[in-house]
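Participant: There are structures below to look over.
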Structure P
Amino acid sequence: MTLISAEREKQDSAFDVWRIRQDFPILRQRVHGKQLVYLDNAATTQKPQAVIDALTSYYTTDNSNVHRGVHTLSERATKHFEAARSRMRRFLNATSDREIIFVRGVTEGINLVAQTWGRKNIGAGDEIVVSALEHHSNIVPWQMLCEETGAVLRVIPIDERGDLRLDEYERMLNDRTRFVSIIHVSNALGTINPVKAMIATAHKRGIKVLLDGAQSAPHMELDVQELDCDFFVMSGHKIYGPTGIGILYGKVALLEAMPPWQGGGDMILSVSFAKTTYNVLPYKFEAGTPDISGAIGLAAAIDYVESLGLNAIAQWEGNLLDYATSELSRIDRLKIIGTARKKASVVSFTLDGIHPHDIGTILDQEGIAIRTGHHCAQPVMECFGIPATARASFAFYNTKEEIDALVAGVRKVIEVFG
């Protein structure tokens, strides 16, 4: 045994995945008579009992609207809701709770920035920079803004490995560039982009930067002050929290200068037919009754994740990625799509002559859940000249035995289709 493999074995034994799996009731079930192997974590993650309990507790003891009532339930609900905001501020290391805006998820957060900061600061001939790795959620809002304002969308290319062409990125920035919106980790390929350096490069020219953290938040420690991003977005359901809740972080000065996006209750201080006075941060951007239970559940998810340790999670998932890459690479006709130098726990692949949807269907019969398709990243597929991939994505509750099941399942796919 080499020193490296011995060290990895030591780390594996320190991370008690079998105990952790007991915290996730959904993982105990069988699908088509087979033990569930859930490898679709880039789409959404499963929820620990602690999150389920937090949601149940809110609805059974504290259910009430926030910020408006003087009765006990409303005061308790408000306390828990605002505590969740503070919890997210600490998780991201933001400077103030005022920088944490509750949204439905990354998609809504990006649209909010595009329709407020973007409309106010971007005009005809200005340029917005995204990358060829983006999820549709970080393409379409900017296309819509460009159509409305006459701005131009520019795209950072990728190389054959799935890494960004940073030389092209630097050449792309110019006096007309107003905004850069980039994905931190590719959901389709797993590529981890060097975002800190990219943000610094943009800031030298006074260009603002939004970071899409949908796939980075579950897998690595984050510090928005160290990254120095101007905006950061993340989705709760990607990090073991409820669906329909997410975070938009923005620097206070930028948020203060942005107009409200939606009008209604809670985003106002006073309303008359003559004039409306808008509320202070963060409430200016939170019109209507928020997803109170979602925020509370998200805070519980963050507590759970941090109890395991993001560095320990990254190490475990890195070992899973290495093992899966090695084992899948042994299969004839299988090609891994995306071999970036730094990757998170995603393996996208194709099988020669077999459509990804057929791969997913056969694997489902074996109780194995993966994702097939273009993963809301059609431009990525176009870069590789393919319509779709099969994608296995790992979480800290996955095991090497589950990867063995995936490999056996892929071999069965080949047997079935010949």
Structure Q
Amino acid sequence: MRLVLQITMCGLLGWGLSPEVTVAQTDALPLTLQEAGGLAISTDPWLSGSEYREQALAYEAISAATLPDPTVSLAAANFAADSVDINQEPMTQLLVGVTQMFPRGDTLALSGKQKREMAAQEPLLRQDRQASVRSRVEQLWLQAYEAQQAVALIDGERALFEQLVDAARARYVSVVGSTQQQDLIRAQLALSRLDDRLTGLTQQRQQAQRRLSEWIGVRALADLAENSLEPSLPLSDAQLKLISQNPQTAFEHVSLHPQLLALEQRVAALDTGVALAEQAYAPQWGLSASYGYRDEDQLGRDRADLFSVGVSFDLPLFTANRQDKAVMAAAARVAALKTEKQLKARELVANLQETAVALTRLQDRVQLFDATLLPQMSAQSESSLTAYNNDNGSFSDAVEARIAELNTKIERLGIAIARRQRISGLNYLLVAGQSMAVPEGDN
């Protein structure tokens, strides 16, 4: 019953988990880093919402570029008040009229263009969303993966610490003395601390997977597949160094980022808004036509029906407090959005430079750990353990050396994870959007 409830809730939340996939099967299939990112993108409801917004703006562009509906008027005019007789007075008539208003200047064309420009930013926003979702999901996956791998490292060392406890207990039983008792206590304490670390790491993994489930549902609770933490960089070491030192080079790499291109589309739409506000200086025209039917007079003679046609327009003479201010407000909005684009460009450049520096330093640390620290810690651990077994060293030195080696391995894992997370962030910063050409609409 609980399994059915879990699957139903996943379907309601839009994660697309098929009814055939059970929790047991989900746990049996390791979750890869690439699968997590792809699944999050394919089930992201924001992307569907963006497509609907684009469609709405496309429809609004057609509507905004269309003439307003004509106005039809029906009237009974000039009836005599004493008799309300249609043939008593010569000017009594039944009127039907049509009035068509024409918006000012190029208002129709500019309104449709502005809507199309607003719609053109949605594909760019979707490109940015896909890249950012993938980066975010990869960060969460790597957090859970780090905890999983750290647990594996500790599990691999736990057997040795259990052997040390057994050895200390055997010595304590065979030789009475405070030193052997302290050794047994130290060994048991080290083993208890390992168990506590295992509990803490398991908690970290579960928390990261629960956060990951926000994006991919129950699939996030599966075991994580083995993944290479040394992927190829999208940029060479020389390029990273140049980016970290030269903001202009960094800007060249992020200049086509979807966020910046989307802001350019918004600026273009607001520029069109300025031109739209300027149309208020042009008069608004109206064309009207009416037909008046007159009945025969009281003597039975025909009366000619009447036809009228007219043109109306307003005169924008007092523009200081209306049209001028509207144009100035539209121009101010453009200037404000351009500053927002500058700030976003600075942010992307700073993030790219900071990521380039971090990747360089993390790679240096990886090389230091692999070439020096790990071999040295391993040699020290083996030496201390050998000395203790030969009664030439203390038990505490052997335990501390082994713990230090384990901590170094876990720290090396953390550096590799941090580097892989930085690469994920770098991939997001280097994603290039495709500028959308705004099609000309029918006026």
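Throughout, read-outs are computed from the coordinates displayed, never taken from laboratory work. Since this is a predicted model, take the numbers as computed values, not measurements. Cβ atoms are built from the backbone, for glycine too; each structure is taken alone.
Participant: Thinking of P, Q, which structure, once FRET efficiency 1/(1 + (r/R0)^6) of positions 153 and 345 (r between Cβ atoms, R0 = 30 Å, to 0.05) is computed, gives back 0.10?
Facilitator: The value was obtained from structure Q.
Participant: For mean count of other Cβ atoms within 10 Å over residues 185-192, find whichever of P, Q sits highest and give me its label. Walk me through the numbers on the way to the answer.
Facilitator: On the way: P: 27.1; Q: 15.9.
Across P, Q, mean count of other Cβ atoms within 10 Å over residues 185-192 peaks for P.
Participant: Of the structures labelled P, Q, one was used to calculate volume of the Cα convex hull per residue in Å³, giving 156. Name it.
Facilitator: Details: P: 156; Q: 277.
For volume of the Cα convex hull per residue in Å³, the value 156 is produced by structure P.
Participant: Figure out for me which of the structures P, Q the number 28, 19, 15 belongs to, where semi-axes √(5λ) of the Cα gyration tensor in Å, for residues 289-408 alone was derived from the coordinates.
Facilitator: Checking each candidate, the match is P.
Participant: Quick check: 18.4 is what I get for mean count of other Cβ atoms within 10 Å over residues 193-200, calculated from one of P, Q. Which structure matches? Write down the numbers at each step before the final one.
Facilitator: Values: P: 18.4; Q: 13.5.
Label of the source structure: P.
Participant: In terms of mean count of other Cβ atoms within 10 Å over residues 129-136, which of structures P, Q is highest?
Facilitator: Across P, Q, mean count of other Cβ atoms within 10 Å over residues 129-136 peaks for P.
Participant: Something else about it: By the measure FRET efficiency 1/(1 + (r/R0)^6) of positions 113 and 329 (r between Cβ atoms, R0 = 41 Å, to 0.05), tell me the structure among P, Q with the highest figure.
Facilitator: Working: P: 0.55; Q: 1.00.
Evaluating FRET efficiency 1/(1 + (r/R0)^6) of positions 113 and 329 (r between Cβ atoms, R0 = 41 Å, to 0.05) on every structure, the highest lands on Q.
Participant: Now for a different question. Among P, Q, considering only distance in nm of label points 7 Å out along Cα→Cβ at positions 305 and 337, which has the greatest calculated value? All intermediate terms of the calculation are to be shown ahead of the outcome.
Facilitator: Details: P: 2.6; Q: 5.1.
Once distance in nm of label points 7 Å out along Cα→Cβ at positions 305 and 337 is worked out for each structure, Q has the highest.
Participant: Quick check on the output: -23000 is helix-only ellipticity at 222 nm (-39500 (n - 2.57) for each DSSP H run of 4 or more, over all residues; to 500), derived from one of P, Q. Which one produced it?
Facilitator: Details: P: -11500; Q: -23000.
It traces back to Q.
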